[in-house]
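Colleague: Pasting the structures here.
Laboratory data are not the source of any read-out in this text; all were calculated from the coordinates shown. Only a predicted model underlies this, so the values are computations on that prediction, with no experimental measurement involved. Cβ atoms are built from the backbone, for glycine too; each structure is taken alone.
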Structure P
Amino acid sequence: MSQASHSQPSHVNAFQSTQVNLPNKGDPSADCIDTVAIIGVGLIGGSFAAAIRQAGAAKRIIGAGRRHEVLVEAKDLGLIDEVVSIEQAAAQADFILLATPVGSYEAIFKVMAPHLLPHAVITDGGSTKKNVVEIARAALGERVGQFVPAHPIAGSHLMGPTAAKADLYAGRQVVVCPLPENTAYAVERVSYAWRVCGALIRQLDPKKHDEIMATISHLPHWLAVVYMTHVLNDPNSHLDLAMAGTGFADYTRIAQGSDEMWRDIMMQNRDVMLAQIKAYQVILTDAQKALEMGDESVLQTFFQRAAIARREWEANRT
């Protein structure tokens with residue numbers, strides 16, 4: 001994508017900088033970042049840009065991606081200062097966030113690799129990690145130490161730069177998955193950037209990350225999509241949808257997510273997902289047998305255990 005110039009809109013930027021108290025300049029991992037590049041300025045990348053800008057933690061934010069019109073929109077909204085190509089982003093940025101579907105990472109890494117600044121730190125917002133690490137090692141080679149994988153446990157069914165919110169990550173967890181090749185500086189630089197966004201940092205190895213995400217994020221999305229497909233295939237689907245209420249809305253909300261993004265997540269975490277689906281099917285079969293046998297005691301225990309666990313989780317949320 002070629003570099004583009006676009007005049008600022010007449011309305012006031014939604015994401016003006018309001019400088020916060022940053023850590024001492026003596027800590028190089030906490031210095032204000034000269035140039036941040038966002039590859040993919042949608043909900044995840046746009047919210048990161050908005051939070052960094054609001055905190056005054058970057059002097060300049062540039063954006064790159066596949067769709068020029070989306071990048072221009074992000075610039076008009078004040079999320080980024082300039083639209084650039086991926087090559088230009090790599091050549092200019094001190095800190096790079098990949099916020100595109102994980103299936104696009106290989107091509108992006110290959111384009112960036114020859115142009116990266118020696119001191120640049122790369123991170124991402126993808127929902128899978130083990131495969132991403134493998135892709136990064138193959139594409140970046142000896143420079144893989146510049147990439148510190150991360151995953152913000154935050155999001156929305158909304159998409160695009162207009163969905164970006166400076167507080168999306170406030171109080172939310174971000175999982176950082178350091179590589180053996182990473183320096184302490186690179187890991188702290190990434191952790192600091194997410195902390196500036198208001199996030200709480202947790203470290204996991206990539207394999208454990210993918211197992212946990214399959215359980216609490218990927219499988220629920222899979223089930224919401226499968227259930228929505230079931231409703232659409234029902235002979236009474238028109239009436240089903242006409243009469244659906246808040247329970248239906250709450251359960252199916254995540255099925256609205258980006259089909260491209262979720263396709264990539266499922267394929268990249270396929271082995272773990274298949275194990276999760278099989279384990280889920282065992283529980284579903286047990287519940288079905290209890291219903292077929294009219295076993296009220298088993299069914300009540302089934303519902304009771306789930307209700308208690310859900311209430312305790314809600315009470316203990318931070």
Structure Q
Amino acid sequence: MMVLMLTVGVSTTSAQKNHNVSFIPKEVWKDTDGNMINAHGAGLMKYKGTWYMYGEYKVGKTILPSWATWECYRTDVSGVSCYSSKDLLNWKFEGVALKAEPDNPESDLHPSKVIERPKVIYNKKTKKFVMWVHAESADYSKACAGVAVSDSPVGPFKYIESFRPNDGMSRDQTLFVDDDGTAYQFCSSENNQTLHINRLTDDYLRPEGTFVRRFVDMAREAPAVFKFNGKYYMLSSGCTGWDPNRAELAVADNIMGEWTVIGDPCTGPDADKTFYGQSTYVIPVNPKKGLFIACFDMWKKKDLADSRYIWLPLIADKKTGKMEIPWRDNWSLNDFK
């Protein structure tokens with residue numbers, strides 16, 4: 001049986017400028033107010049029938065610091081944006097859910113610092129929305145995870161603290177909640193050479209002390225984790241800075257167990273460069289039917305605010321577990337019902 005997981009860009013009707021009718025990868029994607037969606041390195045969450053998207057809110061000029069020894073292009077920290085949607089195509093801007101702290105130079109949220117890859121999960125026990133981010137110094141030496149919490153999916157989120165999970169570096173990261181409610185953080189660690197999987201406490205605010213080292217010396221980043229047909233999958237990229245590289249998919253029977261690399265699922269023009277994108281999240285649209293959306297960022301390193309989105313279909317074979325992410329110039333969820 002062939003089933004499908006999906007990837008995005010967007011078109012609009014001429015009569016309703018702010019109503020998107022299909023996904024068009026790499027093109028400008030506007031929200032319901034007609035403004036360009038600003039949610040980079042995004043994570044998504046569904047709560048009471050509504051999807052929420054959280055991303056790096058990039059405004060202002062992109063700079064390369066004078067002291068830079070590598071291409072660490074950046075914008076000042078402006079916070080984490082939040083958007084809501086019923087159909088994953090038309091997004092309402094809910095505001096900045098986690099705001100910068102310009103008056104506190106010591107804060108992780110000061111404009112001079114770096115906040116990346118926000119991910120939010122809901123804790124059914126505490127009834128709190130928990131956000132984890134990659135909290136970084138301007139020179140990328142901090143390598144920490146930052147945690148914030150809110151009573152509402154749209155915020156405001158209150159920043160709690162940053163730390164190195166289980167004393168390990170934490171850069172590109174994502175969160176995953178299993179069917180039993182146990183949460184995990186996946187992060188690039190050990191100078192981005194090895195990936196750590198950290199099991200979280202019941203309140204999702206800290207690591208609970210158990211972790212494993214996986215993909216040792218394989219230099220993987222941008223992890224996006226999902227579950228299909230009883231198995232765990234992780235989509236990731238190589239470590240080549242802002243420049244695109246080949247995607248990789250891995251699978252495991254146990255999230256803290258051994259992972260097996262099963263190759264690059266991308267097909268079509270520029271597949272060997274992940275269509276000039278980098279993975280950030282896989283959306284479980286209808287996991288039981290095998291319907292997902294694979295989300296990528298197309299970074300513009302010299303104008304980060306103009307970075308685009310690539311959301312494409314992922315096709316999975318339920319019997320073999322083989323998956324494919326084919327390029328599509330223009331597509332709709334209706335194509336896969």
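Colleague: Could you figure out which one of P, Q the value 6.3 for distance in nm of label points 7 Å out along Cα→Cβ at positions 166 and 294 was computed from?
Modeller: P
Colleague: Say we calculate mean count of other Cβ atoms within 10 Å over residues 38-45 for every structure; which of P, Q gives the highest result?
Modeller: Once mean count of other Cβ atoms within 10 Å over residues 38-45 is worked out for each structure, P has the highest.
Colleague: Consider the structures P, Q: one of them gives 0 for helix-only ellipticity at 222 nm (-39500 (n - 2.57) for each DSSP H run of 4 or more, over all residues; to 500) as calculated from the coordinates. Say which.
Modeller: For helix-only ellipticity at 222 nm (-39500 (n - 2.57) for each DSSP H run of 4 or more, over all residues; to 500), the value 0 is produced by structure Q.
Colleague: Identify the structure, out of P, Q, from whose coordinates Cα extents along the principal axes in Å was calculated to give 51, 49, 43.
Modeller: Label of the originating structure: Q.
Colleague: Out of P, Q, which one gives 11.1 for mean count of other Cβ atoms within 10 Å over residues 62-69 as computed from the coordinates?
Modeller: Computed on structure Q.
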